[in-house]
Every structure is written in C-alpha cells, then in structure tokens.
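Quick note: the coordinates plus some simple rules give every number you see, no bench work behind them. In this text the structure is predicted, and so the values were computed from the model without any measurement. Cβ atoms are built from the backbone, for glycine too; each structure is taken alone.
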Structure P
C-alpha cells in the first residue's frame, strides 16, 4: 500500500470550491492533471477520467464513484486491469477553515502487486500532478470569486 496526500488552502467557501471541482466539462480549460472527466457524480456511477501526470502521455481509466457528499467529499475507486494489480482510491475532501476559507485535501491510496514497481513515479509525477491541480483549482476558484 502507498498513500499520496496533498493539501492547499483556498480563499473561498466549500460550496464555491465544490462547484468548480465537480464541473467536469470545464476541466480542459484549467486542470493540468485531470484533463478530462465525465459521468454522473453519484455513488455507484462509473466515470471516464483522463489523467496526465507531468512528463507522461497520460492514461484513461474508468473509476467508480464511492463517496459523493456535496461540499465535503468526492471519492472514486479505479483499477488497472483486474482488481488487485494496481488499484487507486482517489479522494477530494473539503474542510472549512477560519475566515470562510476551505482546505482541499487531495489524496490517493494505492494497493496491488504493481505498487512497489511504480512507487517512484507515484512519489514524483503523480504527486506533482496533484499539486499542479490543487494550485490550478485554487486559482480558478479565487478568480471566479473576483469576477463576481
């Protein structure tokens, strides 16, 4: 098992962050890591997601939504091939913090037989992808608020 965890504070309410985070259609315009996403945002639904970690050509996978608590948490479970080979449970948690701000915690727990072989790229490219997305989300949400 391997876990990646990143976080960033955003000068906006959880509702404002949620609105941008779950607007899959707009991802190509601002999201450098998850460049495409589609599907219903409800538990049990299968999504289509294209991720592009820095320095890679990216990949498409079809995770299943496991948690969808508006303004709080969105989580999915994806797998490479068959379950147990390389599985990832990806989570976005929104925590209200002082001053009407939100802390975004983006994390993923990886399990399966390939995890030890891919640990280095997870620590490097995948974590950089999380951080790039966090920064872009912060910029996108805060810019929207400035325009209102």
Structure Q
C-alpha cells in the first residue's frame, strides 16, 4: 500500500535529501539531521535534532520515529520516546529526541541519517464502561509472569 504524504521543507532543511526508502523492501524512510552546525552529544546526553521538514499525514495514519539499528549497535545512539508518534493532525517540524548511551561523544553532522520513520494505519477506539471484563487463561498475569 502506498499513501501520499505532503512534505514541507523548512528554511534550515533546504538542500537536504527528502526522506527516502534506502532499499526496495525497507519499512521505514530515513530522516536526516537539519542541524546548522555539528551537535555533540556526550555519553548519557540528550539532544533534540531537527529534521527540517513538516508533514501532512493522511487521516487514519500516523508516523512512528524509530532508532536506526546501525547507530545503536555501533555508537549506542538511540531514540527516546521510541517509537515517537507523529499524529495526522500535527503540522510542526519533525524533531528527533536522541540519547547517547555509548561511552564516547557522538557528533551529529548536517544531512546525517539520524532516525527512521514508518507509517502505520491507526484504529480508534470507542470506550464502553463495564463492571466486568471477559476472562482469559492469562488473566491479570503480567510483568514477566511466564518466567
């Protein structure tokens, strides 16, 4: 399935590549860092990295911002609030909350692929108050109850 997503490039995003799928079978598009100068993220440090784009996501969909596995495995760089949800009615800049869990400083460069974004359909729920819920074999077991 292919959906149409409008992209607005902001002033500080000019000259950067648009989000793109890097392979035919890729689920996510890469988001690029629209930093105006390199950003150093120290170990255990957090930075809010701009992407220089805003989106118009169709109703009934969301975008999820996720870490890139290569940055995580090589440098300990990951995304807080992952996956980050971008709602269909949000029109602001996409920004990525990055944390450095590695042992060394990480320098984010302009145009670097910093995260990936996946589009997903969204189901909405109607909530109905009830005194009892249906039973299941699992019941209230959670938080490692299976061992």
Structure R
C-alpha cells in the first residue's frame, strides 16, 4: 500500500532539472509520475519510478541529494466534491497532509492522487476504515505499462 517515492533536491538554476532527468534517462529509468516545487534557492523534484533505490543511487553518483520516502496513491472520485470527501476522512482521523500531487492516469471514474502524510500509518487506518482504495506500487507500475 505504501509507495516509495524519490525526492531529489535541486539548485534553483537553469538547466539543473534537465541535468537530473538526463542522468535518469541515461540509466534507462522512466518516470511514472512527478511533482516539482521550488523556493528562491532550491527545488524538490518528487517522483515515482519502478526502481527507486536504483534511481536514488544514480542521482547520488551524479552529485545530487536524493532520498526515498513513502507516499500513498489514493483513488479519489472524479467528480465535484470527491477530494473534499477524502479530506474529510483524513481530517476526522486527525491526519496531517504534507503535500499532494496528481498521478498522470486515472482508474475508471476515479482520479489518482499521491499524498505524503506526517503519519502514513494513521492515514492508512483512517482511509481503510472509510473503505477508500489505496493503490499498491504494482498497480501504479501496471497503469504506466
């Protein structure tokens, strides 16, 4: 249920994102989904790949700071109010969301969003109690195939 995600820290200067992606491409690592956030001095590229350990190793070998952490890929009803319903479950469960980004593909009439929580296990418990589907890593990889 937990999905490993790679986070890589990038200097906020022209070409740095391209260089990181080029390192991954040369290692034949395909990005399944990604998000990029920035500040004045640096950015954080977060992404899901088939082999996060290898991706992290390749980035570190090329001078990047990269880590692997767990996220959840949650199916959200693709209709007005769908996300609000998921957020209500999490809020009621006392779960803090650190960030969210969209997965590029959907499943049937549901969008897939990637969530990072301050307490992933509490989020899993709250979501399971509410009957909300969380995708496994293998599900995400098969959608990208």
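From which structure (P, Q, R) was distance in nm of label points 7 Å out along Cα→Cβ at positions 69 and 93 calculated, if the value obtained is 1.8? The correct label is R. Here distance in nm of label points 7 Å out along Cα→Cβ at positions 21 and 109 has been calculated and equals 2.8, so which of P, Q, R was it run on? Comparing all candidates, it corresponds to Q. When distance in nm of label points 7 Å out along Cα→Cβ at positions 37 and 101 is worked out for each of P, Q, R, structure Q gives the greatest result.
Looking at structures P, Q, R, which one was mean projected area of the Cα convex hull in nm² calculated from, given that it came out as 9.1? Of the options listed, only R reproduces it. Taking -1000 as the value of helix-only ellipticity at 222 nm (-39500 (n - 2.57) for each DSSP H run of 4 or more, over all residues; to 500) derived from one of the structures shown (P, Q, R), identify that structure. So the calculation was done on Q. Each of P, Q, R could give Cα extents along the principal axes in Å, for residues 29-84 alone, but the derived value 39, 25, 17 comes from Q.
State the single structure among P, Q, R that was used to calculate distance in nm of label points 7 Å out along Cα→Cβ at positions 45 and 77, giving 1.9. Attributed to the structure labelled P.
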